[in-house]
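For reference, the structures are reproduced in the following blocks.
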Structure 1
């Protein structure tokens, strides 16, 4: 007598069997909770930047992913990391800060909003040490934001123990990171941790003129890191003359920053924005309100006539103002909420539905600057 055929298993049973064999949850129904879905975002401190990170929604740094902030010197990488760390703490996330430069100022972190009692500072003595520490911490139940400042300046063990000849340790860091990312990426997602890697933009030295034009910058760490990143935020200085923020006496208290999403798994690669970072005042901060003027002033709901602008509220009421009074106007709740509404409509939803001119979303003319005396810094 012929044996009966084995019954067909449901996908739910197959999922259970795979997870049992793996010893952890690796098989998921994508209609249910799963590690690919971003359930939580950490604000960057810039509403404009948070508005361009994820297509169709207001976002920030994605929890459960590996994110890079790379930039030229003095473009605000460490400040942005400190701001993100402070916002993570407000969400109940524990912050572990790896510093390879031994240069982070505790008062700077406090001015950025960090609670030093709930921040663990670790000297990043080597790439292997940082990666092994992250791997160990992922075994506990805490939710972590790991800040690595910076990848470019953290040596591998062989560099620490070896000589100063750069040819004797060719590609060692890239090989270590390639092995580490294949091990850590899934654990970071499953534990809803976040790895924020600060990196340096370096000039792409090449004999190919076309490559130099299209790819002017590269980052250390090798290709494995580029593949592992879900989001790459690149910071460069503005090219216009007014690249610094000046106080009333002409002292430099901040700088202009141009931001580009070099890579995004959230449908927004290539989008750009800009803002100012104040670093020479008692309150280190991204000038968020000021940057929003640049973001929305081209909207049909903000009309310009000479030196005067008119904000059109959703009830049809019109409110006139001059650019110099923008920050003051943003202190009014009704005015602010209308600006946020315009931001959502113009920056988030119109990109999502592909309305308007694509260049308005991707291109950011460096030659167009807000006048130095547009806003008052006291």
Structure 2
């Protein structure tokens, strides 16, 4: 069956989609605190005629799932948008800037919600032609990387993915030029591991270092040695990152502390490399620490698995993207070391995650994600809605 003209229809409802985005942008809420956001989404979905609209079904009071049941029997495909904001004070100067002090949609989730609502509206309008159903997942808490993520909660709850045979998601992406769809079969985004290494020594007076077992010196050597994982232990044809983000040591200029705490992240695309990173960090801590008469304890956490697209789904999305964005604006992109909890869905069902470029210097949309001046090119929103609607349509009719 030929698909409805979602591209033309998306253009017709563009103002509505933009208004939704601006509403969400003005009223951002932090992870697992998206109460009013969830109420607004649920109300809007019910007005469209979606079924089984439920708030907070993931063991938390926020997030929304809903169904669009087609007029014909068939498979179930899911579309996902994340809904949380960040603890950032906005400095964009936009007329619809955040009204919640210290909270901002600085990563594009306001646009993600608006695009999915646009896709839902168009799919509801042709529900009689749908051979199957569409599951809409408005997921809370994508940004809380060091606590229980929203996607993990969705997966563990079980209801949202019940019967789902494929899932698609998109992310507005400022590093990619506006109007470009970025896709990649296989690994798209890295795992996000975090670790803390506590180095224990013997403190003392800064004037008498010979009487101490200085953990600061040990920490400095460990920090340098950690960089040799990529250059000397990892297969040069593979990828990984080990970075130190926090170093806590002492509190006085003339005191050598008894302990140093290093905290950082490790990123890779393969479970074995993640295991190797943990082993390497522990070995450096134990052995370099011992060389300086110190001991070390490592706490290593695997927060997000890598986001690995099902090749068939990624290629299907690329073909759909050519219709929406134009053939010259669909590109296979390099993977990024950033993490995304969409990975939890892809561990359970086939699917793909895509980037929609919003970077445009002339519009001021090239600011990095999580920056206080981050904003998006709203001209891409209706394209995103059309793309998501077509992904669901093509999968169900395949």
Taking distance in nm of label points 7 Å out along Cα→Cβ at positions 237 and 285 as the quantity of interest, name the structure among 1, 2 where it is greatest. 2
When FRET efficiency 1/(1 + (r/R0)^6) of positions 37 and 205 (r between Cβ atoms, R0 = 35 Å, to 0.05) is compared over structures 1, 2, which one is greatest? 1
Ranked by FRET efficiency 1/(1 + (r/R0)^6) of positions 141 and 341 (r between Cβ atoms, R0 = 41 Å, to 0.05), which of 1, 2 sits at the highest value? 2
For which of 1, 2 does FRET efficiency 1/(1 + (r/R0)^6) of positions 133 and 317 (r between Cβ atoms, R0 = 30 Å, to 0.05), calculated from the coordinates, equal 0.95? 2
For which of 1, 2 does relative contact order in percent (Cα under 8 Å, 6 or more apart), calculated from the coordinates, equal 24? 2
Who wins on FRET efficiency 1/(1 + (r/R0)^6) of positions 45 and 333 (r between Cβ atoms, R0 = 25 Å, to 0.05) among 1, 2, i.e. which is largest? 1
Please state which of the structures 1, 2 yields 0.05 when FRET efficiency 1/(1 + (r/R0)^6) of positions 93 and 221 (r between Cβ atoms, R0 = 30 Å, to 0.05) is computed from it. 2
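All of the numbers you see were taken from the coordinates with simple rules; none came from a lab. Being a predicted model, the structure only gives us computed values, none of them experimental. Cβ atoms are built from the backbone, for glycine too; each structure is taken alone.
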